[in-house]
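Each value in this text was obtained by applying a stated rule to the coordinates, not by laboratory testing. The model shown is predicted, which means the values in this text are computed figures rather than measured ones. Cβ atoms are built from the backbone, for glycine too; each structure is taken alone.
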Structure I
Amino acid sequence: MGEVSRRQARRQAVILLYQRDVTGLPVPELVENALHAGEHADDPFTQALVDGVEADRSVIDRRITECADGWTADRIAPLERNILRVAVYELGTGDVPVPVAIDEAVEMAKKWCAAEAPKFVNGVLGRVARENAEAAA
């Protein structure tokens, strides 16, 4: 498949993780379905994000719950939850600048979620980023 941008890879990772949440199907089957549909689901960066979120899901969900006032990760709408999961994973790796991870997540929330979602996503990720920075200091 052709080269995809990191933005496209993030969006594909969110879609795959969302589908995993909603359908319960294994990720390899979802990747295969996406490839048949012409998506770039086999992109190495997409796979790294999906694999990283899947491997650390309980830790990531605990961070989301800690930083989402009055919410637990399992009560957040599946699409918003997976946007947050990918961004929290990226914030934890240090491989991407904090503003980029947050902006990408907020943009996906604006495009795909309810009207209040972008503010919620921004607030949760802002808190995750602040706490990560404090822990590193």
Structure II
Amino acid sequence: MAAVQRSGISQRWFLVPLRLLIGFGFAAHGYAKLMRGPDNFASALSALHVPAPHIMAWITTLVELLGGAAIFIGAFVALVSIPLAVTLLTAMLTVHLRYGFSSIKLLSVTAAGAKFGPPGYELDLLYIAGLFALAVAGATPLSVDAYRGGGRR
């Protein structure tokens, strides 16, 4: 069986799906917050005793939406990864940590479908690991960073 070449440029292609999925995931979460209205998210932040909840709701929404879009197109990935990771760490420590590791908690299955409990911090860690991998690896194919010559080669 022939071994897959995993050096040089060919190895960078393995990171493209990761970049696209992480970028889309963040942008989708930011878009959902924007469509529901940042005031709704501010209410949740207020319940968690986050200072300046309205300002933080807007900041979080924009970081997720614009940061996710930047990751998706591969623009300034190492720089954009920092506020995205901070957002994840904040969510993990203030919300998800108390629910344990697993992101899927099946509570019951009814005629209406499956009922799930609150998610743990598993996905937060996966996103952080993905951001770290992308930031350390440098520019990936089909990215703005590769086009502008940014990132490690």
Structure III
Amino acid sequence: MVEKLKQDMIEAMKAKDKDRLTTIRMIKGDLDKEHIDKKREINDDLLIEVVNRGIKQRKDSIAEFEKGGRNDLIAKTQAEIDILQNYLPEQLSEEEVIAIIDEAFQVVNPESARDMGKIMKEVTPKLKGKADMKVVSEIIKSKLQ
């Protein structure tokens, strides 16, 4: 994945695709910052974490742009999200996510909503980067009620 990011950056330079190049450079910069600041090895797991953070920030921005009626910025930010999605592993379907959550429920056997943390601890390693954790959290909350 990290090599794919570097290759895509070179391709974007050659094609003079400014929007794509800018987005890739932002992620590469965030990746390098994590490597330097937190002394973490640059690998696929770190890339997935950085890309997920970038997508989450952009989704939050879109929500703010919608409040302000800035359709031009919404389109630009959505295009950035689409570019970033290329660097994530294939997302699991809702049925697959629910199956993993059901499996965790059998392991943890929750008694109340207080056990949400235990369930999240069980499903996070299996779903991180493969599903929107906000959606996962909502599914778990609904099952606990």
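From I, II, III, which structure was helix-only ellipticity at 222 nm (-39500 (n - 2.57) for each DSSP H run of 4 or more, over all residues; to 500) = -26000 calculated on?
Of the options listed, only III reproduces it.
To which of I, II, III does the computed value 2.7 (distance in nm of label points 7 Å out along Cα→Cβ at positions 26 and 98) belong?
The read-out was computed on structure II.
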